[in-house]
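Where a number appears in this text, it was derived from the coordinates with a stated rule and is not lab data. This structure is a prediction, so every number in the text was calculated from the model and none was measured. Cβ atoms are built from the backbone, for glycine too; each structure is taken alone.
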Structure I
Amino acid sequence: MGGAGEGAPALITGAGGGASTPTGRYLRAVRLDPASLAAGEGDAWPYTLAAVAGLGRFEPAAGATFLVGENGVGKSTLVEAIALAAGLNAHGGTRNLRTAGHDTESTLHRHLVLSWRRRPTRDFFLRGETFLDTVTAYDALGGGLGAGLARVSHGESVLGLMGRLRGQGLLLLADEPEAGLSMTGQLALLRHLHALVRAGAQVIVATHSPVLAALPGARVYELDDDGIRRTAWNETDAVVLARHFLAAPDRYLHRLLRDE
């Protein structure tokens, strides 16, 4: 994946995971170990989230996997916990980058069991909420992965970083990596993800974007108040609502705003 002091960054990619796609090019499965929770710990966030409490066995695709759903259902919480359980920095980057910052991560990573097909030699965690800290740290090291990215817009820096990742590995993206991206930018990010997957990467993304989740061959999981379940892209709430709105915006707005 590349990282601080590692010289030319290397990264990830491959065809995404549809129904016939094998599970886990690197990470085969993730499960919650309820027995490891301390007394009363399971009664607090994030274990009260339906998607966490009912996690069971989460199986990411060999290529791309997308977690979709409303705000607060646990998408990024789960991706972040997987990153920490895999030994990555809580604030983003590779396992070799360590940055200081506020500790906002949950304890979920302590109770996840990760099953590997094989451990990646390269990996990267892109966390939107602390992304500026990550690229600033890389920029300070000079050249390579983060050079100049702290001095452009958030969207430009995300696309700039994604364009520099190469090779095979595990890539985890939380906090909606499309935030700050225009439609054109989302399409550019989709192309980067496609190239990474084709090159042999395994990618897991928490997103609100129907555009990103449309990546051919990707495996999609929807999280909601009922838990976490695998679903078809065109059956996700985000896609259904977007289609309804774009098909008849005036009618939709009339119903939405009729009490205004």
Structure II
Amino acid sequence: MTDLDAAGAAAFTEKVKVFAAVLGEGEDLNWTMVTGDQFRTTEELQILIEKESPDLICSYRNLHSRAWRFPHSLGEHLDIIVQRVPMPVLVVPHPEAGRAYEHALENTNVVIAATDHLSNDHALVNYAVKFTEAKGKLFLMHIEDDTVFERYLEAISRIPTIDTEEARASLALQLLKQPRDYVNSCVAVLREAGVPIELKCIVEFGHHLKQYRQHIEKESADLLVMHSKDEDQLAMHGLAYPLAIELREIPILMI
């Protein structure tokens, strides 16, 4: 899905095909290329998507806009499409922005699945596994917000019947135990199924955006997988929007 002419759209499509080769090749996949003259409004784009009914949408931010020069939004088309359509959307670095890491769009041998509630999140894990190349690494990452944690401990400290330091240790242990246990269960299931990828666990306290960026850079991640829809609200899932806006250097799969 592009705002380019036929030649530019074809070049973009070929890059995406190489990147998404893990999904299959040849007759296994049927690609449909959308050029810039096929739509202008979000309504026209939605009609195209409904007509094709794809399993996956691949695009980049700020379609039909020069706002890709500024790090402030996904643009009106993706802002709406990511929330309105049921299928996942793969958002890759803008082809003209020049911000992508050198390894971006080469392969998917290092994938990070990001969530603020990593527990029984089977859909997120399944998509991340599907996009991880054989013999690649998949990091399941859960960050507990340390600012929120400290705020609750400040309130606890004012209750004289509770030992604050004991509460700190116990709460920290329990908050990290559940996601770690879930990752261990995923490791066991994938190992039993013979899935040829290495599953790693990152569960820690910190600042969401800062920690994700640090690990993406440290591991030279090729893809970030995260939720974008929230059943309880029209707006995008709380963690998704700031990550999608800030992390413009690698592809992001928004499910």
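In terms of distance in nm of label points 7 Å out along Cα→Cβ at positions 124 and 196, the structure with the greatest value among I, II is II. Can you spot which of I, II the value 1.00 was calculated from, given it is FRET efficiency 1/(1 + (r/R0)^6) of positions 84 and 108 (r between Cβ atoms, R0 = 25 Å, to 0.05)? Derived from I, not from the others.
Between structures I, II, the calculation of relative contact order in percent (Cα under 8 Å, 6 or more apart) yields its largest number for I. Mean count of other Cβ atoms within 10 Å over residues 68-75 was computed and gave 19.5; which structure, I, II, did it come from? Derived from I, not from the others. Taking -13000 as the value of helix-only ellipticity at 222 nm (-39500 (n - 2.57) for each DSSP H run of 4 or more, over all residues; to 500) derived from one of the structures shown (I, II), identify that structure. Attributed to the structure labelled II. So P(r) over Cα pairs in 5 Å bins from 0, in percent, for residues 140-211 alone, computed for just one structure, reads 3, 16, 26, 27, 19, 9, 1, 0; which one of I, II is that? Answer by label: I.
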